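Next come the structures, one after another.
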Structure I
Amino acid sequence: MNMAEQKRLEIGCSDVKSTTGQHPGGLIVLPEGMEIYQFTPVQHPANDAAKGVITTSFDYDALKGRLLKLDLLGHDDPTMINALQNLTGFEAKNIKLDDEKVMSLFTSIDALQLKDKNILTDVGTYGVPEFGTKFVREMLRQAEPKCFDDLIRISGLSHGRDVWTNNAVEYIKNKTATIKNVISTRDSIMVYLMQMNMDAKSSFDIMERVRKGKGLTESDTKKMKALNIEDWYIDSCNKIKYMFPKAHAAAYVMMGFRVAYYKVYYPLEYYCAYFSIRSKDFDTKTILKGATSIRKEIGKYYSMKNLTPTQKDTLTSLELALEMLCRGYSFETITIGKSHYNNFIIEGDKLILPYKVIEGAGEKVTKKIYEQSLLEPFSSIEDLKKRTSASAAVIEELEIMGALEGIQKTDQFSFF
């Protein structure tokens, strides 16, 4: 049954529909003219019909030979690319994936042309998808990638389980192997074994066992040793618990490389897009104090273990803000009448903060402040409160940030 013969997906359904069945992590697609009931019974979770939710009785493993499951992954990267294209007028499809300056970001900070080189890292991948975390930056230092294919290998290593840690990293450290020949993606196992003259069926079976974390059978080991495959490679196969497919890694790296291109050649537009789209927890107070305060705060996070998702996002924002300042750019506090409710605004070599960075302010209030400021200037703080329903806490934050300087408190005249 091909895709043309399947009904159009109804994405986001809250119960079982005739076209799809829900499954954690994806949607099950049914062939044209068939119902989910022909493949599995359905039921209310915990037999609670009052909630109005219906689920399949069988898990996907019992259905996967008969149905197609689509995994719908949420990514900010396409939104980021679109924003960068709009800001710069340069289309991502024109980016060459062998650009030397961009490639250098993965091993040094030279391409950033820093005025202050104290950005607490020696690779330039802060904020680059797939390569910006502390864990992957350390992988880059160890692996020293030289080309785009090396980046694909690193992506595979970073997404697998027991592929890099307690495995490939040790072989690279002791110089038993390099990034070029450690096992990085599931496909590389089959390709390598066939290059070593193993038959295609055995190569495929070994790849499947290894990538699922099942290790090698005694027969597999004998076949590999007969082809003079090195002991470290056999040992590595037995350590792996899960492996990424190469095509998936390549897609991620292509997107990351394109974002990195804008970071090198259109720096302020890059930071504008990043903070507008990807930064969820912007530490306004620390960032507006400057580079020294940011470095101090980053040091606190680096000393912590098991950061929460919020703390990780804040740390990334601090790292990017520090880098931006070190490249000679700066932030300007919220400016009534200029600031957007969500997006950072480029003005000269500065980024003007949006209303969304106000601590405790929801989108409804920030949007109202933005819209009302464009309709007519606020005559006073009292007028701002009245027209936007901003709370006392929001007004206080604006005052602390210096955004209300020059605006009087009330509209009443005083003769004393």
Structure II
Amino acid sequence: MKTVIVLAISAVLLFCFWQTSYSSSGAITPGSNNGEIYFTGPGPSVLGNAAVYQSLNSGADITIQFTNPTTISVGSLISDKTPNMLYRLDYDPYEFKLSDDGGQSWELVNGLIGNNTLYDAGCLEGEIYRRADDCCLERSTDFGENYILCSSQGIPDTSWIYSLALGSQPGEVYVCTYWLDLYRSDDFGETFSFCSNFWNLAEVSGSRPILKSGYRPGEIYFFNYNVNIIWQSADNGQSFELIKDFDVIGAGWLICDMTAGRDNAIYFSAVDINLYQPGGKIEIYVSYNNGLDWETHTHIISSSGITENTTALPNELELSIFPNPANPNFTVGYHLPVMSNVTMEIYNLRGQTILTTTTIQGSGFHQWQPPPPFNLASGNYFVILKTEQGIQKERLCIIK
């Protein structure tokens, strides 16, 4: 009997996870203040991913805002520009709900969902976009009560909108089709222009990624929920760079998602659900330097509530370069486990020293940029970090 129950739960979770991942909103979303995030996770007394959490310090401390004992998935989350206002899309039954108190209470906004299971919030208060049919969008300016059909010109009638995300500027809308054609609109979804095609990203990841909104001009993300890979574009979707490949494994049922915070941080959540009983594990990863380094906040959820709250930092010497390739400016990010004598060196491929600097720095994350007017010519180089704990080396490409 237990086996049958577990299989049934797994099937439902698979359905809910597929639907949550299919939506562009996902299971983690930023609040209106720096470090404020909301996300779904396991509850201490309910089975599945049935609780909404809030953190005001980037995931270091979390509080339960809401639990739903009638479902094993509370649905995906979207945050409005209005402080403390969230949207939630449930799947059984299909319902779109609104909270104006940070997720503590919810009310039904628009029950006529139909095939409109793809939503995202815009740059203006009360602004919501959703997919109207396979290749058109609708826009609401009254918190999802009423919608007006967008022209959506430029998206081929034969294309199926697979993912939706809003940019950082009013009127900026991105859609990705089933064939991984990326389109962009800067007039509130009326006309779209082709940006790029990303079949190569699909081949690397194993399936089609999901669009995610950025919070800087020109910034947009692709996130793959199957293999937990994040790509970032800083040029309005013309090109993408891999910034993180998460290696997370769940003991039960793993649900992952990412978002860009309003404090220019990148957040990644990994929720591990216990299939036999309520509770599980929530991990919040956050990067403040565009994916170079990450902090991890781990929370264990049990019948007694949040029983463990730990923050993990790298305990070994680490080195990374962003952007790479660079044109020509770049930043070196590194983590020191203890106070160290730090030597940073740049060599060309002939082994000739281009630059050497030495300093004493404490433990933690650090960033380094060559002092002006230092300027590398196009080509390949090696950046080497030397401390008492060891040596780290990364290849740097300069393209002008």
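Only the coordinates and a few stated rules stand behind these numbers; no lab work does. Here the structure is a predicted model, which means the values were calculated and not measured. Cβ atoms are built from the backbone, for glycine too; each structure is taken alone.
List of remarks:
- Of the structures I, II, the one that -2500 was derived from, the read-out being helix-only ellipticity at 222 nm (-39500 (n - 2.57) for each DSSP H run of 4 or more, over all residues; to 500): II
- Which of I, II leads on mean count of other Cβ atoms within 10 Å over residues 55-62, largest value: II
- Answer label among I, II for the case where distance in nm of label points 7 Å out along Cα→Cβ at positions 87 and 263, calculated from the coordinates, equals 2.6: II
- Parent structure of the calculated result 3.2, given that distance in nm of label points 7 Å out along Cα→Cβ at positions 319 and 391 is the read-out and I, II the choices: I
- Volume of the Cα convex hull per residue in Å³ - structure with the largest value, from I, II: I
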